[in-house]
Structure P
Amino acid sequence: MQTAFLFDCDGVVLDTEPQYSRFWERIGRARFPADAEFAQRIKGQTLMAIKQRYFATAPADLAWIDSELETYELQMDYAYVPGSRSFLEACRAAGFPTALVTSSDRAKMARVGRARPEFHTLFDRVFTAEDAPRSKPAPDCYLAAARHFGLEPGRCVVMEDSLNGLRAARQSGAHVVGLATGLPEAELAPWCDLVLPSLHGLSPGDVLSRLRM
């Protein structure tokens, strides 16, 4: 039976999580100094969900966070997580359907495409925040990806690194692989079928074998 591989973006495919952590930590200190966990709490959520919850009280606040984030993303380094590009290329070569399922919006993914022209060729479809009615940790985005490929969620393997993303994947019914690129294995494990330090040196067959699929 066919199996699709579904990938979160930041911290799974692109090595951007440390950069975003620094950004949101700065925003948290400036706007929510009493919430020491602000940056960690919002990880994996769409920008729309973050803005609606934390910045919707005044139009000036929305304009400010949009401007701050756009300026920051324009100078970011969109390097690949070690092993992610070769794993994606192996999926493509072996005929596995692949999708990026990200909480980022289309504008951010367009900036990624300008920085990495080959990026979108690694996926059959890129799902962004605009493609799901609810943000992670709701499962909507992964359910939409499974439907796109005509597969039951149980025929999909999700690669995630954040707790909100892992919860979304688990609720969807997919097989869940946690990548310990930012959080310790012990924190990821309760939400995963398999935890890996990275995809470096692994093939799609290796992962499916470890998942016993």
Structure Q
Amino acid sequence: MARFSPSLLAYLGDLAAHNDREWFTANKGRYEAELKAPLHAFLADLAPKLAEADPDAVCSDKSMFRIYRDTRFSKDKRPYKTHAGLQFPRVGLGGLEKGPSATGYYLHLEPETCFFAGGLWAPEPADCAKIRTRMAARAPDWIALRDALGGLDARGSLVRVPKGYSDDPRLADDLRRKSYTVSIRLTDAEVCAADLTDRLARECARLRPLVEFLAAATG
């Protein structure tokens, strides 16, 4: 059963075009019916399947990020996020509290920009150092894992490999990384398909070795 319909993405598109409190208040019924309720139903469907794919991944109503933006320290004063974010942090060894940098999985819903990802995004420098140390110490395991996934996302990197790490050219790009994620792009039609929860569970199982490697490094 499809939990997401085109109306969810249409609502987010309309919110992006009218990102102010007056419009949001006038359309509160749409927010509840077209976004919030489908997200809760989706999480209930996904939870048992995600638990099979990675028993340490937490999927609950708390997985949903708030729609309200924190504008206290931002020049951008738009009050609402124009996407829906669902996070499934990993508990146990290396598991972190829910937050923008949590080892685990993430689903991003935004018109024409949807994706599912696993790994660790923008960790603190101390955790980056731990990950680099583990990569260098377990180079064959890391290279096999990375290659099996087809490589990691291209994101911000250091200009050069930090001092004290392996000069193995196979590791150079990875040792310069500041984020460690693999993302799977989803079309709007795929997000609204009846098999979305099954597909995400399969992707979670595929990405689990990366998440476990990172969790072990930062634990």
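Source structure of the calculated read-out (distance in nm of label points 7 Å out along Cα→Cβ at positions 134 and 190, 2.0) within P, Q: P.
If you work out distance in nm of label points 7 Å out along Cα→Cβ at positions 6 and 142 for P, Q, which one comes out largest?
When distance in nm of label points 7 Å out along Cα→Cβ at positions 6 and 142 is computed for each of P, Q, structure Q gives the biggest number.
State the single structure among P, Q that was used to calculate semi-axes √(5λ) of the Cα gyration tensor in Å, giving 28, 18, 17. Of the structures listed, the value fits P.
Rule-based calculations on the coordinates, nothing more; no lab input. None of the values given here were measured: they were computed from a predicted structure. Cβ atoms are built from the backbone, for glycine too; each structure is taken alone.
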